[in-house]
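These are the structures in question, set out in turn.
Bear in mind that the values in this text are calculations on the coordinates, not laboratory data. What you see is a predicted model; the values in this text were computed from it and never measured. Cβ atoms are built from the backbone, for glycine too; each structure is taken alone.
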Structure 1
Amino acid sequence: MDNIRERAMELFKQGYNCSQSVFGVFCEECGIDLETALKLSSSFGGGMARLREVCGAVSGMFMVAGMKYGYSDPKDSLSKTEHYKRIQELAEQFKEKNNSIVCRDLLGLSAQKESYIPEERTDEYYKKRPCAEIVGDAAEIIYEYIKSHEINGI
């Protein structure tokens, strides 16, 4: 899992959305193929289909955490509690680095709804959007979390 940050950023620069870029780079770690990972995470780009809500990179990070550490028994309140704590900790790490987990805040946009039509990925697009770096941050945070918990046997 070397250069995870760069690999996630490269997926983004290839045209995948922020969520796909984070979740896609962890597909093997999550036990799924790339196409499935890309389809599963495709709805979360642009803060949920360009609604500019929770950042897609953050959603991708949470999806990785769910695949690695999530719960499946609805009656297992301890596992649910532990997982929600984990997700809140990951969100806090992302916030410490980027000041928010909300797409519109990260991009400095108004609360006004945008078009559902994605912007064309041009050189100008990449100059005005911090998304590639944000994708790298999210990938790095979840990678470090996985790495530290494997070392500790958790």
Structure 2
Amino acid sequence: MNWSDLYNMQKQLDDYIEAEHELTDKDLFREKYLALLVELGELANETRCFKFWSNKPRSDKAVVLEEYVDGVHFLLSLGLEKGLQFSGAISRPVENSETEQFNQVFAACTNFNENPSTDNYEQLFESFLLLGNILGFNEQDIKDAYLKKNKTNYKRQNEGY
């Protein structure tokens, strides 16, 4: 997928939010990093992949995709914060279970937080895309859901969210 369109949209949304909340000159990396971790947790909760003690089924695919795309927003935003953009694709096969891949994404988040290098960002982005693949999402699913959620995010901002 060509991610540059989504980066451009995310930059516009970030700029809008930062202007509205008078945060234009603030370094928001730590807040965005924590937001990504929270969104990952919410996503894991909707999949229920780790809830070995429960028989309750996972949420509908549409709910899981919406949570996944919330993570995409913060992943793009973190890249923008550090002047980085992912331009690749998944370069390795999916071999992990959902739980293993969630753990890998969390570890990649930690690595990027501790050392926000290009390589660590690429690894984080790829591990997140692998998670999406495991969850059954293709690039078009992700792009369509991102576009929809981006509109929702603007609407929320305009309504005083």
field: distance in nm of label points 7 Å out along Cα→Cβ at positions 23 and 135 - structure with the largest value, from 1, 2
entry: 2
Comparison of 1, 2 - label where mean count of other Cβ atoms within 10 Å over residues 47-54 is highest: 1
query: From 1, 2, which structure was helix-only ellipticity at 222 nm (-39500 (n - 2.57) for each DSSP H run of 4 or more, over all residues; to 500) = -23500 calculated on?
result: 2
task: For distance in nm of label points 7 Å out along Cα→Cβ at positions 103 and 127, find whichever of 1, 2 sits highest and give me its label.
output: 1
message: So if we calculate mean count of other Cβ atoms within 10 Å over residues 31-38 for every structure here (1, 2), which label has the highest result?
response: 2
Value 1.00, calculated as FRET efficiency 1/(1 + (r/R0)^6) of positions 55 and 87 (r between Cβ atoms, R0 = 41 Å, to 0.05), assigned to which of 1, 2: 1
